[in-house]
Structure P
Amino acid sequence: MPLKRLALRRSLLMAGDLLTLFLCLQAAFLLRHHRPLFSLGAGPSLIVVSCTLAFSLAAFYVFDLYDIRQEFRTVRFVIALLESLALAALLTLAVLVVFPLQAWKNILLIELALKAGAVFLWRLCFSLVLKGTTPQRNILVLGSRDQAEVARSVLSPYPEYRIRAVLSCGRGGKTPPSEAEVKKDSARLKRLVREKEIQDIILAGPASGTSPVDSALVGLKMRGLNVYDMMTLYEAFLFKVPAAYIEKRWIFESRGFQRLNSRAFERTKRLLDVLTAGALLLILAPLGVVAAAAVALGSRGPVFYVQERVGKNGRPFRLIKFRTMVRDAERRGPRWALENDPRVTAVGKWLRKTRVDEWPQLWNVLRGEMSVIGPRPERKHFTRKLSRANPVYSLRFALKPGLTGWAQVHYRYAASEGDALEKLEYELYYLKNMSFVLDALILLKTVKIVLFRSGR
């Protein structure tokens, strides 16, 4: 608000990080070897520099350092910064095994110390400048008080966006307002915009229906005010699509969903799925044997758990995973997995935390029943209930289910119908905006879940 400012802010932050990291590399080389960065061979050095910078930016994303709501002067930020730099340094060491450049190994500790101090100072300056130069945006919400509170909760982490007025004028009502009521509401809207110095208007009601002050809104839009609906607000600030505001017309008219009908995208995604799943099965096979032995020794029952799930276009398939619960855990019927679920075994808790229990689903990926990235596969018992609870739930079946996904990295395991519908909003965001770049970001977030055992 304008919403492009959010993307610009992240881009500036990333560009500043990139420059700061590069200068730290240069400084470390000068301090340790008294010569410029590329003086010891441009070819190998360029490869190492590129990898180091890429690893650092990726690690920053994994540890949420590009969340612009982050306060850069907290202990939490410092810990996340140190963890991300340590991860980047370990990855750089792996590169130096392939390119054994002793000069680079000699600067790692100096470089790490310089990066920690320089990035912290750069982020601190960025935050102070941002607070000092970011103008206040005065917002009017067109909707009820309850709807305004929803908008306020979305904007609350961004203090520069301030809701100055709320106007309820029957938006989306069943009975059309009289001409006198329209004129009265339009006059009130124009007066509030003038008196409160409003720059942005949020249409907080559901997308269905039309506003009785549409003519006044068009006039204000032509004068330079920004007018947004709640769908746009949720996507820009929360990276999800609010299911309660979806209607068919929005799906028809909204930008996005283009890749659902792209044969080239589908074939490329399938090729990447096969390559990724095949490589991971080979790499993880020894650890998989250890996990299978742990399951067998940890409790009585089969090593693998096979269960029917709903796949693309509603087709059922048999999903395979390591067993994490006691045998006959659902003898009383299907139910959601809970926090500290007593049915989960001791070994199963560790498997779930690290997502190791999902590894056998790589076989489902190779078979074409699943993708590496996609919505979480759910059981028919629950999909029926969830489809009745929300008509747009069936939209998620336009994609193959995935090992990981936008919902899985942003929200905990679904332990209730409410959790599943909350995750649906993230799945709809992915459905609308899916791309290979988004897939790469999801994989980076999944790395954090696996390394720090933040699954459930």
Structure Q
Amino acid sequence: MRTSLQDNCRRAARRLAAATALALTGLAAHAALPIQHWTQPSGAKIYFVAVDALPIVDVQIDFDAGSRRDPAAQAGLADVTADMLDKGVEARGAEPAMDENALGEAWADLGASFGVGAGTDRMSFSLRTLSRPDLLDKAVALAAREIGEPAFPPDVWRRERERIVAAIKEANTKPGTVAGRAYGKDVYGSHPYGYEATEESLGRVDVADMRGFYTRHVAPCRAKLSIVGALDRAQADRVATALLSRLPAAAAADCQPLPPVPEVEALKGAKVDRIPFGSAQAHVLIGQPGYPRRDPDHFALTLGNYVLGGGGFVSRLTEQVREKRGLAYSVYSGFSPGLAAGAFTIGFQTRPDQADEAVKVARSVLEKFVAEGPTAAELQAAKDNLIGGFPLLLDSNRKLVGNVANIAWNELPLDYLDTWTARMNAVTVADVKAAFQRKLQPDRMVTVMVGAKP
């Protein structure tokens, strides 16, 4: 049996590799492909792109069940719920229960893959399978069982909790973890974006809590399905229906909008959080709440951040902090927009005795950039790099389904990929300057320094 499974996996891998090698160029040539969108009677929203260059189907299913839905006392609930979803399915009718080992073997035998994870905003399921009808139908049926009939075995949760708690304890010995945790609390305050799973919060989670969380948030009417592959619209609709078929059909009253999550509050003033830590390098994070993903300033902020600190060795922060002064090996800046305003962050590591100087330089670079914006040459270089790399974001089914899911989740226009290059090219120096001045207040930022000399 084991030899047969391995042979099947190798054959499937060879088929996928050969198909991918033949089709990558064809996919990259299409800057964008038409996205079809419809809503099923259940309320599930479907976003579909037909791509027949590869004999593959990729599906991503998203639910508003990320960590922003965690109760404060049970931080980590969404993440561990997602983690437990591939640990077994219940018996139903003539179908026997399956533990995590049986599921792993079943997926290997199909030459397909299935996964689930929870991020800040959403819980996401992913399925990849060959489009051959017999394999596709079996993969969809197995995925439907995992989505609709999770077992949440208590003995496995006890084992997993011990493993996760051990990992948390080990992480807490590292300066980067300490810095990140303090930074999240300082930037987000009481907002769920700042929650961190702890030994205590996970101790308050049992399988009944996970099952209740899952039932409240995961229903067909709350699903957004992104499908890319060698199907037509009717086939894609059937796949979507089958994947959600084992979830309980929610009554209309049960599918009212979920309670709103508060917005991230703006910081009222600057804060410096110095945390003693015996480490060879001081870990520094500087920032504040940024912007939600749907904000119309997204393109200007993306280009501006490339110039400021997102462009690696060509960024202003790297030039001033690393190249001119040797204060850090690497330094970066970035936005993390979500459904709410994710953080804008500058981060670097430096010698403990020069942390204050490095912070001063980084803040000076930021203040100048917010006040003046980029030069025309800097903005054009950012456009050339980001626009030149755009086809690489679409050169595989897996990447394309991620982009479609981003459009679905953030309710972006269906022609978003078609207009992306034009919208980037339309951004001016004045646009970048105005956007940064609207979003960032350098005099009201958090600075976390772990391991810096007092």
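Computed over structures P, Q, distance in nm of label points 7 Å out along Cα→Cβ at positions 54 and 390 reaches its largest value in P.
One of P, Q was used to compute mean count of other Cβ atoms within 10 Å over residues 158-165, and the result was 16.6. Which label is that? For mean count of other Cβ atoms within 10 Å over residues 158-165, the value 16.6 is produced by structure P. Given that helix-only ellipticity at 222 nm (-39500 (n - 2.57) for each DSSP H run of 4 or more, over all residues; to 500), derived from a single structure, equals -18500, which label among P, Q identifies that structure? Matching structure: P. To test your reading of the models, identify which of P, Q gives 25.8, 81 for Rg and Dmax of the Cα atoms in Å when calculated. Going through each structure in turn, the value belongs to P.
Any idea which of P, Q comes out highest on distance in nm of label points 7 Å out along Cα→Cβ at positions 166 and 366? Largest value of distance in nm of label points 7 Å out along Cα→Cβ at positions 166 and 366: P. A value of 1.00 for FRET efficiency 1/(1 + (r/R0)^6) of positions 62 and 446 (r between Cβ atoms, R0 = 30 Å, to 0.05), calculated from one of P, Q, originates in structure P. When distance in nm of label points 7 Å out along Cα→Cβ at positions 198 and 270 is calculated for each of structures P, Q, structure P comes out greatest. If relative contact order in percent (Cα under 8 Å, 6 or more apart) is computed to be 22, which of P, Q is the source? Label of the originating structure: Q.
Bear in mind that the values in this text are calculations on the coordinates, not laboratory data. None of the values given here were measured: they were computed from a predicted structure. Cβ atoms are built from the backbone, for glycine too; each structure is taken alone.
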